[in-house]
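Readers should treat all values here as calculations from the given coordinates under stated rules, not as data from a laboratory. Keep in mind the model is a prediction, meaning the values are calculated, not measured. Cβ atoms are built from the backbone, for glycine too; each structure is taken alone.
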Structure I
Amino acid sequence: MRRAVMMILAIAALLGLTAPAAHAETGFTRGPDPTDSSIEQTRGSYSVGERSISRFSADGFRGGTMHYPTGTDETFGVVAISPGYTAGESSISWLGPRLASFGFVAVTFDTNSRYDQPRQRATQLLSALDHAIDDDVVGPLIDEHRQAVMGHSMGGGGALQAAEDRDEIQAVVPLTPWNAKKNWSSVDAPTLIIGAEDDRTAPVRSHSIPFYESLANAEQRAYLELRGASHFAPNIPNTTIAKYSIAWLKRHLDDDVRFEQFLDPGPDTGWRTGISDWRLD
């Protein structure tokens, strides 16, 4: 598609026609032009609906909630979000409506067991994506070619595993991730890892940073570190986590170049800021 658009622009230039707006070359732009203020709001421009997934209708996980934009005939990328070890859906539920209001279908869910390891959580992330895609109500809103995964702690480790297992995953956002496996060189999906400077459960030196460094074959990789934060920072609404997760998903799931401004050159990491490290390549 990008090649076709560039050919159209070239023909237009030869004919002396006026070129379209710069961001028109991406096919999945959603919502108004973003600003720091707009992307930091707790709600984006879309109204949000919810559809429950009962434990009896869920296939491969223990039930959850689908959050989706309403009042539009557009289609959207889909994001599944896993909780961490011993935690339930409620620990990451704030992300569902927030992401949906910015133009995604977001699925938050309970795992089969609160003690499931990253490998099991990866399988359940993929099952949650499939459930949303196949749903009679929410499925028609989804572009099944645009899939992403997120997760906290072992759910973040599971997100990395899910991206390794499914080629259709186009964006990954592990939040203070934990996994015994350290090498993710086989993951090619763009991956933003968000670590916490004072994480004692999954210290960034033995988890987030090695994960980031191993992503040598990812289309793009980034590492953001929350200054002074603990392992459990993703369990309550967090503007920094939301802002950069949304920017990453918009840029890589929607291919919306308007959000590049938040990633490159990236946030200030001065000691008075809430971000202690930022890396992008």
Structure II
Amino acid sequence: MKRNGVIIALALSVMAQNAMAKTLNVVASFSILGDIVEQVGGDHVNVNTLVGPDGDPHTFEPSPKDSAMLSKADVVVVNGLGLEGWLDRMVKASGFHGTLVVASDGIKTHTLEEDGKTVTDPHAWNNMANGARYAQNIQAALEKADPEDAADLKTSGSRYIAQLQQLDGWAKTQFSAIPQAKRKVLTSHDAFGYFSRAYGVTFLAPQGLSSESEPSAAQIAQMIKQIKADGVKVWFMENQLDPRLVRQIASATGAQPGGELYPEALSAPGGVADTYEKAMRHNIETIANSMK
């Protein structure tokens, strides 16, 4: 009888633990954030993403289905820094009452002048050190939302953060051996400012911080002149954007195609960049190899 009592007590204990543990419903604004949440949260999160793989977070238009998904979320994770201009209205319309997490909190930002205005660059995750900070912010938020699983979340989050920090160090070594004069490339829009500052690469782009910006004929002519003067040899398309404009500029300068980059959207599952870590590694290797 004593043995049966012990077994029953253990069974009740396990049932109680399972009852306390919960799976958080998390909605991330775009695919890169969605992956970071999954890496940190593991089995303790069910993640849905508003802007999916190969999607453009600047031009996204929410649907009623997206609003319904937001209303059921425990946690919503956003980039902030002006990236998701469509989000505030969506949150209010959905009736969301959970926890809103701004993944970029605490990041040292930089600004650019566009059309006479000073604008904050929102693409902070393109510096791996910042990506690690995103993961720290997300880990802290998930622990607060699910304290019963805090130990698990701390373990998985710490492991993932260490991987991102290691990748940041590796990226710096990839570019350190390349002469500064060769570290210049052409891309579609200005999404690589944080990458540029972290790893010493100069990016030229016809479009500004948002893919919605459209350069004038005079600006395009000036860019072609600058590309020739700077000796830029390689151009890249971006997976979430139409490549016609950057291809046209490259054709006028003689720059050669270097492949596809993933600056603000992951590839489809099974692709070369279907996680944040893989996307950054791909971008770093592809850019560095084009300069060697």
For this session: For distance in nm of label points 7 Å out along Cα→Cβ at positions 141 and 157, the calculated result is 1.1, so let me know which of I, II that is.
Result: II
Problem set entry | Top of I, II by distance in nm of label points 7 Å out along Cα→Cβ at positions 29 and 93, largest first | I
Exercise. For structures I, II, which has the highest computed value of distance in nm of label points 7 Å out along Cα→Cβ at positions 69 and 213?
Worked result: I
For this session: Tell me which of I, II gives 147 when you compute volume of the Cα convex hull per residue in Å³.
Result: II
Problem set entry | Which entry (I, II) yields the derived value -8000 for helix-only ellipticity at 222 nm (-39500 (n - 2.57) for each DSSP H run of 4 or more, over all residues; to 500) | I
